[in-house]
Structure I
Amino acid sequence: MAKALVMEPQVILFDEVMAGLNFREIDQAVALIRRVQKEGKTILVIEHVMRAIKSVCDRIFVLHHGEKIADGPVNDVLDDETVIQACLGKRYRVLTKRGN
């Protein structure tokens, strides 16, 4: 992330930058992304950590095997049955119903 930010781009692509981070580190990365967003920069995020996606994204575009299966507001896409079956799994549905 630091290498991307030091160049002061207007558009930034973060690809799985939260992989392997613990919860505290994810929170710090989310805070940094939010700060960059407030500076008016456009951020594209490829990420599997849904906790982070929910925190920083306004819109989600989901690909499965190279095909678009969903596109729209975060909650709508994450509640989409096709997305749950293809990408998130049944466990995601159970955890979100519990409030995790």
Structure II
Amino acid sequence: MQKELQAFRTASGQPYRLVALPWPRARFDDDGARMPATYANFLILNDAVLVPTYDDPADDTALARVRSCFPGRAVIGIDCLPLIYQHGSLHCVTMQIPAGVMLTQK
């Protein structure tokens, strides 16, 4: 995959700046299924970037690398262990809600 990403170019033909993120150690549910722990599941906001963390030795490295990509934004680690045990993560719980789903009662 790294070679494929390195081949990508912008519309003007320039290569993208790739920043490798570490992998947190593998986490498994009670049935032995690997849970979706990844630092790539971050969320970009207006003035901040929320980055999932997993009480893992690689958390600090991941935060530093994401921080290097977003100067001017606060990079905030969010404990996502409870979320991955539900087989989701940070980005999943912030997804859009379709129009009409949360209509107010009159």
Structure III
Amino acid sequence: MPHQKEIGKILTYLAESVHELVPPEELEPVVKHVIENFVNDRCTEEAMCSGLNTIREMCKRNKLLLDDVNLSYLTNYYKYKNKNVSRSAKALINLYRQINPSLLDK
């Protein structure tokens, strides 16, 4: 949860524990939990930034992690009113432009 102590360290450990040999099906509940608890309109901007950055780092390590539905949901935050949240979403978009541009919306 975003209000826990040492949440930054926990999210860092989560992102570092992902690698290409972990099946995406096993990481799907983890990604869903991060999206539900860190990347939504009810969260603070800091929690949203850390959630987006964690998901980006996880996707950098395991390229099959996100499907097109979750990716389109996360990339819609590039228009968000907070500059840091929109930068984090744009960084995720730029990552997917390199690794799998077919999943991005036109």
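To which of I, II, III does the computed value 26, 22, 15 (semi-axes √(5λ) of the Cα gyration tensor in Å) belong?
It traces back to II.
If helix-only ellipticity at 222 nm (-39500 (n - 2.57) for each DSSP H run of 4 or more, over all residues; to 500) is calculated from each of I, II, III, which structure is the one that comes out at -20500?
III
No value in this document is a laboratory result; all are computed from the given coordinates. Because the structure is predicted, anything quoted here is derived from the model rather than measured.
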